[in-house]
Structure I
Amino acid sequence: MVEIEVNSDQGVYELIINGEIDASSSIHLDNAMSIAVEQHKKQIMVDCRSLRYISSAGLGVFISYLEDFKNNKTQFVIFGLNDKVKHVFELIGLDSLFIVVPTKDDAISYLNDSQA
């Protein structure tokens, strides 16, 4: 089960993920990401501090938006992965496709530096 909270503050679209993303709950992540793309958000950060598990379906959601982010010139950053989830990102190679940083402050710094 997953709960996704959305904050939009100072132009940054933040997704806060709580719980586990599996095949049945990945639709919630997809819906939140879809809204960001449809609204042409230029800066998106994903808070994964409370993400306990992510399946290949959840990982696929992130991958499915790569082209949209590139086309819209969207800055996208993921932060707060626990060791288990971070390991999965590294095994799949997603840490080379996305910006993954340890903390929210690092994510904000990345987004601020990207605008400069």
Structure II
Amino acid sequence: MAYRRLGRNTGQRRAMLRSMTTSLLKYGKIETTEQKAKELKSIAEKMITLGKQGDLAARRSAEAYLMDESVVKDLFDNISKKYTDRQGGYTRITLSHNRRGDAASMVIMELV
């Protein structure tokens, strides 16, 4: 399998990942389950790479995926500038605790 299904159908999964990516770029840190974070990692890094490209096509691709226009502006103006000399590895996943209801392992995902 090339991706995790996360117990959702395609539309729900895509909407969840779009929302989580937007929140990660907006706040810099989110708490989620380990499997969701591993799936989110590749998407968030692709968005930051689009921000580093900085051209109009990259901006339109980011606007089509992210849910908040102010996050896109911040991505291209501020976030991508921090990673100009870094060739990937923009996110960090840190184990936090197990969730009380179902003992799912929770992590804190943050921008490096």
Structure III
Amino acid sequence: MAVQRQLKVRRQGRVRRRIRRAPNARPRLSVFRSNRHIYAQVIDDSRGETLAAASSLEEAVASASGREAAVATGRLVAERAVDKGLREVVFDRGAYLYHGRVRALAEAAREAGLVF
């Protein structure tokens, strides 16, 4: 494994360890950020199942780019989760800093009704 990948996996592990140690059994809002797009999914780790998902590739979001796409994706995933009765989640930023597009997605999801 390349050194950069090892470091990313290590950072991601630190964040996930903290989430798993939490006493709650809330689903996890996981974020993946590529150079061009951003993806978010609400995952129930106890069943290993994705409950809601959204990405900047979808038609409703495709016209936006950068932070605007992250905000639209955050709203979309939050609306889908709330429609399924999920209000409380744990935010999993992965190996990414809580900054820029990741932060924009998180704040938009909060505004749309998710609590974390």
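Every read-out reported here was derived from the displayed coordinates using simple, explicitly stated rules and does not represent laboratory data. Computed from a predicted model, the values in this text were never measured in an experiment. Cβ atoms are built from the backbone, for glycine too; each structure is taken alone.
Can you rank I, II, III by relative contact order in percent (Cα under 8 Å, 6 or more apart) and just name the one with the largest value?
Values: I: 23; II: 32; III: 27.
Greatest value across I, II, III: structure II.
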Origin of the derived value 2.7 (distance in nm of label points 7 Å out along Cα→Cβ at positions 79 and 95; candidates I, II, III): II
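Just checking, which of I, II, III has the largest value of Cα Rg over 2.2 N^0.38 Å? Show your work: numbers first, answer last.
Values: I: 0.96; II: 1.08; III: 1.03.
Of structures I, II, III, the maximum of Cα Rg over 2.2 N^0.38 Å occurs in II.
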